[in-house]
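Have a look at these structures, which come just after this line.
Throughout, read-outs are computed from the coordinates displayed, never taken from laboratory work. The structure presented is a predicted model; accordingly, all values stated were derived computationally and were not measured. Cβ atoms are built from the backbone, for glycine too; each structure is taken alone.
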Structure 1
Amino acid sequence: MWNKTTSMIQNGIRDLFPAYFALVMATGIVSIACHLLTMDFLAFPLFYLNLFFYLILWLMTIARLIRHPKRILDDLSNHRLGVGFLTLVAGTNVLGSQFVILIANTTTALALWILGLALWLFLIYTLFTVLTVKEEKPPLESGINGAWMLFVVSTQSIVVLGMLLVSRFSPYEEMFTFAMLGFYLLGCMLYIVLISLILYRFMFFKIGADEMAPPYWINMGAVAITTLAGDNLLLKGTAPFLADLTPFIKGFTLFFWAAGTWWIPLLFLLGAWRHIYKRYPLTYHPVYWGLVFPMGMYTVATFRLAQVMKLDFLLLIPQFFIYIALIAWLTTVIGLAYQLVKSVVSERR
């Protein structure tokens, strides 16, 4: 039995899905949403559970890097899988945001932000370089999917956590805020470019039920985290130059929130088409965490937008949407637990 268990763990490490840190992203943002909506009886258990997820995934990632470096390199150079590694960046920064918002631990959060920034620098330039110089490339319809929005999500996650830590960078606070504004605008640019390609793929290429996967929800999650990044710039930024830019940032932030809101009914309709009309089986896969994260992020982003714009009626949305996010998280974590139990039982046989 010990040999079978060891074999199962080794197989799990070898085949670890590159985007599995979306589990940390989803759990972390749902925890933050619960805290903002005074549901700490859920927020703190999710925080401690997320710490466990983060540590386990890092141990598996390091083990995979040591034992299966070729598989990691193959995944990095894969147009559909490589971008999944950017969940390491976003997951690290979401966990750091939990440390600040839930327990006011800015020291650990700062360490996580530095790690997230280092991972972003390495992965962004590695992915863009590798996917650019690669000789054999897939056509657009099979090479791009919603996971490409992780370029946006990872970039904006630097801003979201960075602005929560802006006071730690005194007396260089103005310089740091300017850098975060640059990251924010870079993320905006990446979204506009990438969503154009994804919509072109939607409208002009055949798309099957198997291809309409949960990562397309990141189309919405990317604009939701962009909204939150803008919110944090406005709520936490005290640099004098922001005064002149405040109307622009407010307008741009509201623009991205409206885009995210527009995506939600369409994504539900496409999900119904996939699973009800096309009868595509609903079975657990780690990509479903890419569906949970946008729901939690939209909840938090809308809550903060209501504060920035002083529009209390917007608070009705997060008060309702938090339950959709919680149901999605619970359903997915049950699927994960079921898959793990099923794997253990099959190994023992």
Structure 2
Amino acid sequence: MGKEIFRKYGVPVPDSYVVDQASEIKEYRKPVVVKSQILLGGRGKSGGIKFARSADEVKSSVNELLGAKIRGLTVTKVLVEDMINIKHEYYVSITLNRSDRAPVLITSPSGGVEIESVPQNQIFTRRIDPLLGYSDYIGREAAKFMKFDKNLSAQFRDILEKLYRVFQEEDCELVEINPLVETAEGNLIAADAKVIMDNDSMFRHKDIKITDPEKTPLELEAQSKGYSFIELDGQIGVIANGAGLTMATLDALTLHKGKPRNFLDLGGTDDVEIVVNAFDLVLKADPRAILVNIFGGVTKADTVANGIAAAKKRFKITKPIVVRLSGVHEDEGRKILNDNGIESFPTMMEAIERVVKVAGGA
């Protein structure tokens, strides 16, 4: 996906195609590299990259990687990419220096390894003024540091200008090529691509579709609706506000011999519909009982109570619902719950002991 973005901006990348089953392998033309498509660095060291110099090797490499587990992640797609005749490997990136509040260009003649392991005297860094933007003089300084000849210098400066456009126009936090390869034919080409986009900018990039193969369909649905949601293997549905409180809730349930069915962080909200939609997700996980653990601050206790009551009515919930409600407007919230026949408690442990009992234990 990173290389597709590079290709759109004119950054040179090898020809390639993606397959998720061996039947999609194209006719063999030349040696290729078969790369597992997982969100991890260091795939080569973990066995996630294979070199194939024949049609049989391409097929065996694809079959070997598809379905394989690499550092806990399952490979569901591989990239079949033309092999590059490598003469030298370089490093180049543009990233956001938060303390300086500006992009920074980082280049090094030592590529193909983690930049953290490269000696400081082999790294060129240059702040890019966010108001002035990238200028060719920065590229000339970088090319001089890299000791490029006239031909490579021109290619390198062109790539830097295009990388900055990617960084700016695609709302990136990091754009990295490691390695940037000098081929035996005297060309620079991006052999690898790493693009990290700002999550808060994704509404501007509807064309970018990222699905995590490790997520369940329900987790993907929750993600599309903006919820932090993870399915587990227990029987008690969990809704809490704040990741820390949600984790503490799961721990406390386990301590009391209850098994959570899910993790759902409601976050800070004052919207009844957000609470209702959270119930919709948890109900799809089909728990025996539902525990809501709310410590109201930004999240108002009466808003959550109204959301719980609305969800019970809208989804005709007959499963037990147990609520811990504490914080801003908690008295009003507990009255709303009591009026709707929903049990509520002021402390977490009281609510957990009750929900474990009504769920029938572990």
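Computed quantities for the displayed model
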quantity	calculated
Structure from which 1.10 was derived, Rg/Rh (Cα atoms, Kirkwood Rh), options 1, 2	2
Structure with the greatest value (metric FRET efficiency 1/(1 + (r/R0)^6) of positions 36 and 252 (r between Cβ atoms, R0 = 25 Å, to 0.05), set 1, 2)	1
Computed 28, 21, 16 for semi-axes √(5λ) of the Cα gyration tensor in Å, for residues 12-203 alone - originating structure among 1, 2	1
Test item: FRET efficiency 1/(1 + (r/R0)^6) of positions 108 and 316 (r between Cβ atoms, R0 = 30 Å, to 0.05) calculated as 0.30, pick one of 1, 2	1
Mean count of other Cβ atoms within 10 Å over residues 28-35 - structure with the largest value, from 1, 2	1
helix-only ellipticity at 222 nm (-39500 (n - 2.57) for each DSSP H run of 4 or more, over all residues; to 500) derived as -26000 - corresponding label from 1, 2	1
Structure with the greatest value (metric distance in nm of label points 7 Å out along Cα→Cβ at positions 124 and 148, set 1, 2)	1
Which of 1, 2 leads on relative contact order in percent (Cα under 8 Å, 6 or more apart), largest value	1
